[in-house]
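Rule-based calculations on the coordinates, nothing more; no lab input. Because the structure is predicted, anything quoted here is derived from the model rather than measured. Cβ atoms are built from the backbone, for glycine too; each structure is taken alone.
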Structure P
Amino acid sequence: MFIQTERTPNPATLKFMPGVPVMKSGTANFTAAALATNSPLATGLFGIEGVTGVFLGAEFITATKSDDKDWEIMKPLILGAIMEHFQSGKAVIEGEGPGTDTTDPSAQGPSGGIESKIKELIDTRVRPAVAQDGGDIVFKGFEDGVVFLHMQGACAGCPSSTATLKNGIENMLRHYIPEVTEVRAVE
């Protein structure tokens, strides 16, 4: 198995592409080991000292490290854990549980038509670009002209995520949907 790696705009996060599908549908974001109990892959990665986050996309995995750790030491350990997982034949996600998240079902409001347009633009124009950088973006709601989005994977905590939200996503949404006045990140 050959696993490619790529840097992401977030220096604390690396993207790993194992050359096989990772998630059949959706994504999974684990911000702590305690949240990864339904994912043998994420649990294995959290077993490596210094791993503080794991994000699973369709064809990639991102690992986030603590600031006091060095990628030169961590990268081979993460590559080994990913290879071991896929060779074991275990599932990436077992059943339903915490971590999987592509849209927030509670983010439904009275603005159904506008929200549908926002979600469509995010799914078709934003998410593919964000996935290339090893992350994802989740629609959390629309209220009084403000779109609420949650950044995941390499995008969470990335120094350039504010610029991405304001200069990229906000401008695009405002162009296509005049009712949108602002985009804000939420946890």
Structure Q
Amino acid sequence: MSAYQIAVIVGSLRKASFNQKLADAVIQLAPPDFSFRKLAIGDLPLYNQDDDARQAPSVLRLKNDILASDGLLFVTPEYNRSIPGVLKNALDNASRPYGQNAWAGKPAGILGASIGAVGTAMAQQHLRNVLVFLDAPTLAQPEAFIHAKEGLFDADGNIGPDSKAFLANWMDKYAAWVRKHAAGAK
């Protein structure tokens, strides 16, 4: 069993999503004592405070998966200069009811890829704002606004040679961030 269990939350439901592919590829750059599990968010009901007393099974599953993790890895596209609705819905569902926030204290890292030249800069900034309120300490540097263009992935779906050193460095910093914060929690 790996020493660090990481919950991966991808903010895209699209089958051919760059961000699904980025999540799969960047995980391959992680140290051997890290394991990753993608969490399902597409089946969550729309958040409604009236449901706080009886959360849906899919919400309880998400919250339990988050609580069982040592860290969080968010990989998200940018929709209309912000985070996708499906991701915001997952953040809201797992943070409620008030006082039962599953995200609290979980060290987080954020990545995202887009065909736009600035990658997912605005979505990442909005996600950082939400994670601050949810008390999830988030890696600040290095930032990773990935321009999804030819060569980002090789033929096997791995990170291509032009981006591999940058993303390997990002993963090293993320792993150190998780170790630092998880040590205080254990």
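Hey, percent of Cα pairs over 28 Å apart derived from one of P, Q reads 20; which structure?
Q
Using FRET efficiency 1/(1 + (r/R0)^6) of positions 68 and 116 (r between Cβ atoms, R0 = 41 Å, to 0.05), single out the structure from P, Q with the greatest value.
Ranking P, Q on FRET efficiency 1/(1 + (r/R0)^6) of positions 68 and 116 (r between Cβ atoms, R0 = 41 Å, to 0.05), first place is Q.
Matching task: -7000 is the computed value of helix-only ellipticity at 222 nm (-39500 (n - 2.57) for each DSSP H run of 4 or more, over all residues; to 500). Pick the structure from P, Q.
It traces back to P.
Determine which structure produced the value 15.1, 50 for Rg and Dmax of the Cα atoms in Å, for residues 84-155 alone, calculated from the coordinates; the candidates are P, Q.
This figure was derived from P.
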